[in-house]
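Pasting the structures here.
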Structure I
Amino acid sequence: MITLIKKYEWANPRDKFGLPVWRLNKILAIIQIKMQNLTEDNRDFPVNWSVMHMYSTMQLAKLVALKRGLEPDLAALTCAFHDIYSLLKGKTEDHGIKAEPYIREIILEYNSEHRESLPEITAVEQEQIFVAVKNHSDKNKIDDDSYGKLLKDVDSIDSYLHGMTPGRKSGRIPRGNEVLKEFSIDHQIER
């Protein structure tokens, strides 16, 4: 396992054991500040559920990214942003499509004010995040984009692990089962 981790560039030279997720941690601090005054009024999901889902998808994304040879930091950043509109505005309708301005604002704040010596979130990475987030609700659509596929898969398995019952036509069941199979877990999600 150590050899796998060593292939990543370290954002914090003091930390030689762990994934390079310092950009993610800064982004999460910005999101936490933006959440301070949220209330439960007129929300589709409670704030606590939205936060729990954000954090658990990020953790699952890191594991799936390692398994698939993708960058865990970018995968986790994508998951941190995937429901940002729902988290900040409380509504789920078209939340992936409506997320981009909120993602842009947070990334701009990170890149211009908070990143210090950490790597910026590049324009290429931003576009990767925007596309994945915009398309993540359509679980039946097959993606050529590896981070978009990862986001849909992780969102599906995370919802199952939180006890949500997916509809047969949602596309979540086959995606969740694919992740379980990928990790050699002998379990089937059924409806």
Structure II
Amino acid sequence: MSIATFVFLALFAALFLYAATMFNNFVRLKNNIAQAWSNIDVLLKQRHDELPKLVEACKQYMQHERGVLERVTQARAAVQSAREAGDVGTLGGAEGELRAGLARLFAVSENYPELRANEDFQHLQDRISQLEAQITDRREFYNDSVNASNTRIEEFPDNVIATLFRFEPKLLLRFKESEIEDVNIKALFNG
């Protein structure tokens, strides 16, 4: 075997190993995104199951607050629809509506001492608040994974492998701007 052939084969092997390593990194990033989405999905399902119980508990006490309860129910349906479709863009907006509806519901519940004293309501409120915090944590991990993948897809020479094997950028899970601002409690009570 000539030196030129040996050099050519060594370069080809090095290039192949480099391309295989980049491909495997993309697969790992893709799987991290899928795992992060799965973690969010589990929490969304759990919250989805808890919300009707919360609305039912509130209905017994909040006869004059049908609009608030309907807003939560409609937002729950929108989140479920976006979750089932895997539509991250729509899910962010639906989540914002649901969170705003829940904030309004919890604020209005302050006007009903019997409801606030109800153990089922307290348990459900705590459970949903815990799920909200967990969703926020998982959303951060999801967005970190998406950001890492999207960055690699745009960087050279990784973008060559990404294009060749059709690794596509993913959308970040964003909530409405109003959902990350401080809550205006006065507006919640007057709204």
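Quick one: helix-only ellipticity at 222 nm (-39500 (n - 2.57) for each DSSP H run of 4 or more, over all residues; to 500) came out at -18000 when computed from one of I, II, so which one is it? So the calculation was done on I.
Each of I, II could give distance in nm of label points 7 Å out along Cα→Cβ at positions 44 and 172, but the derived value 1.8 comes from II.
Tell me which structure, out of I, II, gives 3, 16, 21, 21, 22, 13, 3, 0 once P(r) over Cα pairs in 5 Å bins from 0, in percent, for residues 52-123 alone is calculated. Write down the numbers at each step before the final one.
On the way: I: 3, 16, 21, 21, 22, 13, 3, 0; II: 3, 18, 26, 20, 14, 10, 6, 2.
The correct label is I.
Could you figure out which one of I, II the value 18 for relative contact order in percent (Cα under 8 Å, 6 or more apart) was computed from? It must be structure I, since only it matches.
On FRET efficiency 1/(1 + (r/R0)^6) of positions 108 and 140 (r between Cβ atoms, R0 = 30 Å, to 0.05), which of the structures labelled I, II is highest? Intermediate results must be reported in sequence, preceding the final value.
Details: I: 0.35; II: 0.55.
The maximum falls on structure II.
Largest in percent of Cα pairs over 29 Å apart among the labelled structures I, II is structure II.
Name the one structure among I, II that distance in nm of label points 7 Å out along Cα→Cβ at positions 68 and 84 of 2.9 was derived from. Present the calculation step by step, with values, prior to reporting the outcome.
On the way: I: 2.0; II: 2.9.
Working through the options, I get structure II.
Read the figures in this text as sums done on the coordinates, not as results from a lab. Keep in mind that this is a model prediction, so the values were computed, not measured. Cβ atoms are built from the backbone, for glycine too; each structure is taken alone.
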